[in-house]
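Read-outs: derived from the displayed coordinates by stated rules, not from any lab. Values in this document were obtained by computation on a predicted structure and should not be read as measured data.
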Structure P
Amino acid sequence: MGGLTVLRRVRARLPAEDIVYLADQAHVPYGDRTVAELHSYLVDNIAYLEACGVDAIVMGCNTSCAVAAREGWPAASVPVLDLIAAAAAAVVASGATRVGVLATSATAKSGAYGNAVRALDPDISVEEVGAPALVPLVEAGRTTGSEARAAVESACAPFRAPLDALVLACTHFPFLDEHFAAVLGEGVVRIDPSAAQAECAVDFARTRGPRAETGRTRYVTTGALDAFRDALPAFAGPLGPRDAVELAYTLKMR
């Protein structure tokens, strides 16, 4: 469900676009998967979206981008907008010099965020920490109350140096933003990569030019269809009359 943070931002900026949103719920949490598994999912997911006839793929998963930084992006006939690249640019633009990156275990271990930020500004200090307990909480819809607050406190505790910015480097984490705000206090800027990624999508749409579209969203899952449909309004807001919720049959057979 994490990529819905990106979708909501993109939809707010591009209300007329037709969008296919692919949720690979059959394989969550990604943070505990091997690099080989994650790369195979990335290959399949990009191929599925290309088959849907999209003209760009807006990545809504930091872990997939981290794997691509290590293993290379699968061949694609359309542009693929890299979430980590967008986030790194946002970090530099923030003016922060002591940056924490909270991510899935796989993203944190890859070092992809530190590499991307330092490639733009080698003077920025980056500390990457994995937080495997947060994604299951968000997927289960347990984003409020004392359990979520305690989980965020525990996730932030390992950072060694005082931070002036924290990147919520998993798209699930912004759903816990109220807890991050309370735990970190006003002195730490919270950077949500979905905002920067939405701007990249807007830039692409402007370059491509206007299209005759209807603002329809197809929500597609590789997991349990009924559970996905029931959970969507809490994460994405009310569905429109032209929207659809579907099962990705070709991916479900993997």
Structure Q
Amino acid sequence: MIYIGAAIIGILLGLMGSGGSILTVPVLLYLVGHSEKVVFAESMAIVGIISAVAVIPYTWSRTVCWLTVLRFGIPGVVGTYFGAAAGLMVNPLWQLLTFAGVLGLAAWLMLRRQSNPNDEKVSSDDVERPSSQQVILQTLKIAGEGLVVGAVTGFVGVGGGFLIVPALVLLGGLKMQRAVATSLVVIVLKSMIGFYKYQHGLAEAGLSVSWETIGLFSIIGILGSFLGRAIGQRMPQEKLRFAFGIFLVLMGVFVIYQELSKLNGS
């Protein structure tokens, strides 16, 4: 089950540019059995490594929008740092309940979004040149979204691609494939700073991550990411998105049940 979970993490990242960390936290917590704070740090490292490799083919094909990486990624890194700092100071129960809420939000985003012709017809390269005021307004919106997403995902130890991709499509005007590629770069940046902050906090508490676990999950996840990208080029995205949304709902309910059971048991 652990190996299957690691493979699915990579497949989801390669398939949709998101979703890997949503599985990483529950797999490390409930299957591997690591403590909560350690899991959040390991999740950041694993998803960051897998995303760094998964984005290579997109970089070769020049699919990544580097301007959007700057406008969304830099504020996202700042938000991630402070979100991780806050996560180190609170009870893990609140982090996991927040994580369950993030799962619900991700499911809503996946399930509500129907096929949109703008995904294929509108991009920053295809539309008319916006005015300087529109550019500034759009940049502020993207930066604000990046800051908020970074703070939330840093707090619960996830990459946040499930929030980044819709934001890049709706606010950044990117096609779906470009949004996925750009999301992977942003995830790498956010995961690096989030892992650094969690690692620093763990060291102060006398805890440490398992590099063997990180390495194993990363290798299996990397292989899965290439498989996911190949599948994504052949399967309808809307059906995948719907199935993933349902899965997120079930996962969120499971996390809430597990944590509340622990609370009642104590």
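Things to note:
- Entry that produces 15.7 once Kirkwood radius over Cα pairs in Å, for residues 165-244 alone is calculated, selected from P, Q: P
- Each of the structures P, Q was assessed by relative contact order in percent (Cα under 8 Å, 6 or more apart); the largest value belongs to Q.
- Source structure of the calculated read-out (helix-only ellipticity at 222 nm (-39500 (n - 2.57) for each DSSP H run of 4 or more, over all residues; to 500), -25000) within P, Q: Q.
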